[in-house]
Structure 1
Amino acid sequence: MKIGYIRISTAEQNIARQEVLMKALEVDNVFIDRMSGKNTNRPELQKMMNFVREGDTVIVESISRFARNTKDLLDLVEKLTEKNVEFVSKKEAIDTTTPTGKFMLTIFGAVAELEREYILQRQREGIAIAKENGVYKGRKPIERPEFNSIVSLWRKGEITAVEAMRRLDMKPSTFYRKVK
C-alpha cells in the first residue's frame, strides 16, 4: 500500500501542491499535519507510523516535510525499516530500498537541518534589528478585563486558585506570575 504524508507549517500555506503529487503517484492513504515539523510530536505523523504495515511504502514530497533534523529523519526511517516499510522522498529522489538511497537520505537530512538552522538564524537576526529600530516589541499580552476582579475574589478566599485560573483561562505559571 502507498501511504502519503503531507505537512505544512502554517495556516497560510497550502497543501495543494503536495496533494497533486500524491494523486499522481496513486497514493492509497494520506496523512496531513498542519503544524511545525520541528519535532516528531505530530498527531497525523504518529497515526501514520502506527498505521503502516510490512510491505507498505511511505511517500513524501520532500524530506523537509517529513523531518526537520537529521536525527528525527533517521529515527523515523529506522522505525519504518523495522516494520519493513519503504521510504520515498520524491524531491530528493530517495528510495531506502537501496544502499545509495540510505546514504543520500543521511546527506539530504543533514542539508535540510542546516537549512532550518539558517532560517532560524536569519529570523533571530531580523528580530534583533527590528528591536534595535523599535519596530519589534514582541507578542502583545492578552488583555483580560476581569483579571483584577477575579484575583480579588481569590485573595479574599471566595474562590480557589484553580477556579480563578479556569475563569481567566490561564495556566498556573502565568496566573502566579501575574498575581505577584
Structure 2
Amino acid sequence: MKGKLIDLSFGLNRKQRITIELDKDFRQTFDSLKEVDVSVDIKKFREIRSKTANSYFHVLRSKIAEAQCLGEEEVKARLVCEYGALAKYGDGATVGLKLPEAVDIKTIYPYTKCFDTRVENGVTFNCYLVYKRTRHMDTKEMYRLIDGARYEAQELGIEVETPEELARQKALWEADNGR
C-alpha cells in the first residue's frame, strides 16, 4: 500500500509515534488490528513493474531461447536467478529453502539457486535462495533483470532496442533523409 509519512512525535512514555497518510481505505484493517501488536515495515515506495517492461523482457527471453536452442521457461528461470531480485520476508530477511537432495526443486518453484549442500543425520540436503517472480518485482528490480537480459542478448548478436527506441531511430532517419 502506498502512503506518506506525515509526522513523528514522542509520547509521555518516550515511545515514538508516526502519522501516516494512506492512499487507500484502511478502516477495516485498522479495526481488526487496533487491539493487537503488529509488525511494521516502512520502506521507500516503488511502483510494480509495468506490463510494457514485462512484455519487453519476454521478447528478449524468447530471442535468447531461440538463439541458444533452449526452452523459454528454462531461459527465463536462468535470467531471473542471475539478474532478478531475491525474495524477502517482511523483516527483510532473504527467503531460502532446505530440501532433501532427492527433491527436484524445479517441480516446486522455478526461480531458485542452490548455494549449499548439507548432511544432517545422514541425509543430504540442498539449500536454495528463492527469487521473486517477475510480476512481484518493482521497477528497479525489473530494470536490473531487463538490463541483464539485454546484455546477454547483445552478446548473442540479438537486436535489443525497444519498439519505442526503434521508432525514434526511424523518425530521426526519415528526418535526415527528407521523408
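Every number in this text was worked out from the coordinates using simple rules, so none of it is lab data. Only a predicted model underlies this, so the values are computations on that prediction, with no experimental measurement involved. Cβ atoms are built from the backbone, for glycine too; each structure is taken alone.
1, 2: which one has mean count of other Cβ atoms within 10 Å over residues 69-76, as calculated, at 17.6? Source structure for this number: 1.
For the read-out relative contact order in percent (Cα under 8 Å, 6 or more apart), a value of 21 was computed from one structure; give its label from 1, 2. Display every interim value, and only then the final one.
Details: 1: 15; 2: 21.
That value comes from structure 2.
To test your reading of the models, identify which of 1, 2 gives 1.00 for FRET efficiency 1/(1 + (r/R0)^6) of positions 37 and 61 (r between Cβ atoms, R0 = 30 Å, to 0.05) when calculated. Matching structure: 1.
I have 73, 63, 26 for Cα extents along the principal axes in Å, calculated from one of the structures 1, 2. Which structure is it? Checking each candidate, the match is 2. Computed over structures 1, 2, FRET efficiency 1/(1 + (r/R0)^6) of positions 117 and 165 (r between Cβ atoms, R0 = 41 Å, to 0.05) reaches its largest value in 1. For the set 1, 2, ranking by distance in nm of label points 7 Å out along Cα→Cβ at positions 29 and 157 places 1 highest. Which of 1, 2 yields 1.00 for FRET efficiency 1/(1 + (r/R0)^6) of positions 53 and 133 (r between Cβ atoms, R0 = 41 Å, to 0.05), as computed? Label of the originating structure: 2. Consider the structures 1, 2: one of them gives -16500 for helix-only ellipticity at 222 nm (-39500 (n - 2.57) for each DSSP H run of 4 or more, over all residues; to 500) as calculated from the coordinates. Say which. This figure was derived from 1.
Comparing 1, 2, where is distance in nm of label points 7 Å out along Cα→Cβ at positions 101 and 125 highest?
Numbers: 1: 3.8; 2: 1.5.
For this comparison of distance in nm of label points 7 Å out along Cα→Cβ at positions 101 and 125, the top structure is 1.
Given 20.0 as the derived value for mean count of other Cβ atoms within 10 Å over residues 77-84, which of the supplied structures 1, 2 does it correspond to? The value was obtained from structure 2. The value 0.05 for FRET efficiency 1/(1 + (r/R0)^6) of positions 85 and 149 (r between Cβ atoms, R0 = 35 Å, to 0.05) was derived from one model only; which of 1, 2 is it? Traced to structure 1.
Out of 1, 2, choose the structure whose coordinates give FRET efficiency 1/(1 + (r/R0)^6) of positions 5 and 109 (r between Cβ atoms, R0 = 35 Å, to 0.05) equal to 0.50 when calculated. Derived from 2, not from the others.
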